[in-house]
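Each value in this text was obtained by applying a stated rule to the coordinates, not by laboratory testing. Given the structure is predicted, the values throughout are model-derived calculations rather than measurements. Cβ atoms are built from the backbone, for glycine too; each structure is taken alone.
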Structure P
Amino acid sequence: MKASANSGTVRTITTHYMDGAFIPSHEVMDIIGPTHGQLIAQVNLGDEEDTRRAIAAAKRAFATYGTSKPEERAEILRRLHRAASARIDDLTAAMVEEYGGVVQFARPIVESAVNAFAAAEKALPEIPWVRSWDKTTVILEPVGVSGLITAWNANVLFMCLKFASAVAAGCTVVIKPSEMSSLQARVLVEALHEAKLPNGLLNVVTGLGNTVGAELVRNPDVAKISFTGSVAVGQSIMRDGAATMKRVTLELGGKSPTILLDDANLKEAIPAALAMVFLNSGQACAAGTRLLVPSKQLDAVKRAIVEAMHAFPVGDPADPKTAVGPMVSQRQYDRVQSYIR
């Protein structure tokens, strides 16, 4: 499936990726383009049964891939890098269309995502797989089937970072991308499919967290969960994963303020602070959406903000000049408005 910004065509995604093939599913969700509010795609959501099928495929594949040599994994990472690199334009267009990510942010994010495979390949020879001291020897081994759950605000980046690390470690995976990033996930999976992976190494089930995500967390055949998302969901994953003694890695949301000190140069500090607050249209955990300033500097800071604001135009995310695009959904827009009020 090719994706292009504002193509005017409504696409339908009816399959998930399991065991090296695209497998049909059922429940349908609409995807609304945030730039114009129009229907751009429909996606069939997976359920617990789809997830169990994907986990079973990953488990079968791990019996072989888990014994692979670093050299074999390096070759797969090279193929993944080549395959993903061929679709950088399509991945960027999908992020702009589906998510509303501005080009000046989306393109570097996609390039970073693709380069994760090259970085993992480069790191492989540097990993001490066996370490010994005195009478103790530690051997690093793949943990098993890994459930990778990603967030909507940079979905392609999260998918590539997590998958590249799993491939390097010798793990097979089931990825649950955010259902709000279904187009981006589909373009990426189509690209990675061209790398001719061993069947079952990569499995992708798009669905809701309380069905697909929950099954990954509670299923005893999943050895590890890597999650990027909210604190509340992270807490539930930590709690529910304990029942099967899963290894859990959490990257949770939360924003910190930018702090302006007394001796700050406002001509430098304010544009830098604004660049961070508008990072990814403010939809990023790294976006400093509050600015704490010395009270005696408040009026000067306000003037400096007004003077610097022209460098951050709001508009069509496909326009390279645009710094701030739309919120990802009407729900997100309403939420931000409530913060402002």
Structure Q
Amino acid sequence: MSPDDAAPIVAHAFDGKGHSQPTAPNAMGGPLGWVHLNWVTPEGAAWLGGPSGLTEEVVDALSAPETRPRCAIYQTPDGDGAFINLRGVNLHEGAEPEDMISIRIWLEPKRIVSAWRRPLLAVDDLRDASLRGHGPTTPGDFVARLALRLADRAEPVIVTLSETVDGMEEAVLGGAAPERLRGALAAVRRRAIVLRRYMFPQRDALSTLAIEDLDWLTDRDRSRLREATDRITRLAEELDAIRERAAVVQDQLVERRAEMMNRNMLILAIVAAIFLPLGLLTGLLGINVGGIPGAEVGWAFWAVCSLLGVTTLFQLWLYRRLRLI
């Protein structure tokens, strides 16, 4: 985490050519300014409610406890502004990537106000690039670049999920036991579902911003936003493919488990069928009444054992001929 991530409010002034430098939140000047704050800190909340000059509905949008990716246009005394909420994967150590982090952005012709509750690495990427002279030049360019950075950070996570499913498919084809794969498969499906839940709304939010009739959105901005939209769409479609492939693997595991159970039941049925006539014979000869054949003959026991053996061999021959075994 960079030092700026721990600061409640950070401001940058852009020169319109991609370069920025740190400045005070209310003394930015220049063609474009960016104020980035942690809205849960007292300093961030105080700036939003006072020196920011934002309307109450915009402040509420920037500090809402939970929001999904969306885009909305608000009218202000200085003209139309756009609010957009985006989410990025959580790549902090010990965190789950699908625990996505929200960043809320307010766009004006010459000012950007963004708010978060937890640090987002894609924002650090954008800030570092702007300090090197490769930053945005307009508010629309800012959103497009940030969305592309979010996609860059999300892509390795999605690639890892795809490779995990590849490994599971190979394991299933190799005859791996269903019990070994069931837990890992459930984790992959859950992660893909959560990521997809935010990817498609994020695509819609970027698409909405690109088609809005805002004077300060240039043709280049709209082109970059469409590029970011296409990138997010591709990632969302890859998540759909992962879900479908995981469902196929799940079906294969269920089928494999059903085959194992059917085979076990067949074995039990064959064993029961073999011992049924044997049990009948031994039960018949074991009844406690007079007249049992061989009761007084010494070799009768071995004769009965031979009869049971012959019966067993006959049953095995018959079951194999009937293709039951």
Structure R
Amino acid sequence: MAAEDEAVMWVEKYRPKTLDEVVDLKDIVESLKAFMRNPKTMPHLLLAGIPGTGKTTVALCIARELFGQNWRTFTLELNASDERGIDTVRDRVKDFSRYSRAAFGNVPYALIVLDESDQMTGPAQTALRRIMETSSRTSRFILICNQSGKIIEPIQSRCAIFRFSKLDRKAMIDHLCCIAKKENVKLALEAAERIVDYAEGDLRHAINALQTAAAYKEGVVDEKTVALVVGEASPAQVQLMIRKALNGDFIDARKQMYDLIGSFGFSGSEIVRQMQRELFKMSGLTPEQKADLADVVGEYDYRLTQGANSDIQLSALLAQFAKIGKPKGETT
């Protein structure tokens, strides 16, 4: 379709249409392909994992594999975080699942995709459990969630569970380079690596960052452009701030922290998150020191989430680093 060809968002433009196009996830794809060879044997599915790893994409690929071009006719898509009450389950889902719309070759059922199903209320999940039982002859459910622990056990036991972990770093870099080539964008390898580090396994996040960087400096994406777009200080700057604090130079470390906030517009939680990431990359620290520092970072991250003043808490965090880094026996 022309509309698809002219899609502005690269995330949608390059969304896989078949299971073969899915990035990484080889084991999951092979298991699902086995179901596709004999669709009658496919159970209800529960796709769980962090955002941006392909759960919704895989669900839509399954729909296309089962029903071809008519997949929308035989598929009901709901976002459970918006429509998560018991009325939605009883009305929309029950009405759709009551009658088989399929009669489509070897597929004797319709497909119901419930995205963000871990946001459904308890009563809604209880109602859904019964519907999954009674409508199994006419429907198959694909439940998508970030945290499978929020799905009640009776539903989990009725599903084949697939857990999506962070995507492979090299696979993400290769995919970004492939997109850049198709869009006639010159993407430096260092820039692709920086985007992947920033995305932390979230391919959707990475593709959006690439598109933004390409628009910022048309036709060329280098590491400097990526740093400006993602609003992230260089690892060297953050590590220098940490080292100054550990060396007891609290005032200089605090000044650098404010420079980072002023240059990049960081919030307190973003500074803390990047400190946590860089902490484990730093050389010269013992495992015990890293454990102590990670404990401190966790404490101050919690304080920030509870609404504490970010300036005061970040200063206190650096002060704690200075105390931990001070050699034993040294007095003030």
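Work out the source of 24.3, 81 here, i.e. which of P, Q, R gives that when Rg and Dmax of the Cα atoms in Å is computed. Matching structure: R.
Given 21.5 as the derived value for mean count of other Cβ atoms within 10 Å over residues 134-141, which of the supplied structures P, Q, R does it correspond to?
Q
Suppose you compute Cα extents along the principal axes in Å, for residues 126-285 alone for every structure in P, Q, R: which one lands on 102, 32, 18? Label of the originating structure: Q. Out of P, Q, R, which one gives 0.85 for FRET efficiency 1/(1 + (r/R0)^6) of positions 54 and 94 (r between Cβ atoms, R0 = 30 Å, to 0.05) as computed from the coordinates? Going label by label, the one that fits is P.
For the read-out helix-only ellipticity at 222 nm (-39500 (n - 2.57) for each DSSP H run of 4 or more, over all residues; to 500), a value of -20500 was computed from one structure; give its label from P, Q, R. Comparing all candidates, it corresponds to Q.
With semi-axes √(5λ) of the Cα gyration tensor in Å, for residues 166-237 alone coming out at 41, 12, 5, pick the structure among P, Q, R it was computed from. Among P, Q, R, the structure yielding 41, 12, 5 for semi-axes √(5λ) of the Cα gyration tensor in Å, for residues 166-237 alone is Q.
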